[in-house]
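Take a look at the structures below.
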Structure P
Amino acid sequence: MADIKSINIHEKFSKFDKTWTPHIIGELNEQYVKLCKLKDEFVWHSHKHEDELFMVFKGTLFMDFKDQETVEIKEGEIIIIPRGIEHRPRTNGDLVLNLLFEPKETKHTGTVNSKKTVHSIEWI
């Protein structure tokens, strides 16, 4: 039998400081569960084949869209971004602690390459 243990999300968040750099904490059904610290603006991007789920643990996340008004996601709330929708996560300057559910092949900047693109995501 597999060694099944609980995962302390707060303890995992304490293991890294860099913003906009996802870290994998688990996997299920061909998806990774990732943690990311967010601050200021990310890049505009979309994911052609994958939906994304953002869950805010601390702070307030703003999700900008090209075709609709910005959505505010508060602590304890989630937002699901359907595949193909161009979006830009950002904060009001405060640090946001975020959990993501994404298919394993999802690149966090979609097809956009920028200074914030991470090519190899670490397990913590």
Structure Q
Amino acid sequence: MIRFIQCVRRKSGLSVDEFRRQWDDYQRAYHDLAVSSGARRIAVSFGLTIPYNHAIQETRGTLDPFDAVLEVWWQSGAAIAAIENRPDIQHAIRAIQELQPEFMDLQGSSFFFASEEIDETLT
């Protein structure tokens, strides 16, 4: 499986509640795009503001957690390549990209493709 992962930080000055409201619109648009593109799965995780996260950051010297992580799975790289020349998909991608600067700190976020490898000993 190939995953497209977005690790997102909210725009400076935006409350968590406002970020989540705008994220809901973004996620609906992204869901429609994922379905149209033949994605096999889509998942969203939100960073938690909990003492344990703060302790990890403090002891390890890491950055704050991301506000949201969006993951989209496709069966293969060929499945992703197949959507590259579809005008409907390209139009949807541009529309989604226009939403991002309204609520995302794009400089502090990270978007990337990754291959998924499962450790079967843990399942």
Structure R
Amino acid sequence: MKILVAEDDMASGKFMMKLLAKYGEVVLARDGIAAVDEFVNAVNTNERFDLICMDVMMPKIDGYKALASIRDAERKLGLARDKRVKVVMVSALDEGFDANYASDDYEEYMCKPIDIIKFDEMIRELGLA
């Protein structure tokens, strides 16, 4: 499995990379624009991501805007809903989804600090492990 972690906080990024390394290759993007760039580059090289863990609050563009760009790119590629990358939104805020963004654009919303047991369970439920 190929995983993209979009996280601007260094400690959280290292934690997520260590947590996800057991599932496959992990790439870290430090802001929303870098996350979109990594996604597009992976598509262009036919090495698509299976999972994106997207922090909500990041510099340049936030996680929701980065996700909107990624979903737009998938639509332009003609990808069916069942073929698009699975996305987990991650935030220190326990607020659920932002009402300005469709919750069907992502599979899960997790609050920091990440509960490792619940995270592993979610990975299995998404059919990724």
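Among candidates P, Q, R, the computation of helix-only ellipticity at 222 nm (-39500 (n - 2.57) for each DSSP H run of 4 or more, over all residues; to 500) that gave -11500 used structure R. If you work out relative contact order in percent (Cα under 8 Å, 6 or more apart) for P, Q, R, which one comes out largest? Looking at the calculated values, the largest one is Q.
Computed from the coordinates by the stated procedures, all read-outs in this text should not be read as laboratory data. Because the structure is a prediction, the values reported are computed rather than measured.
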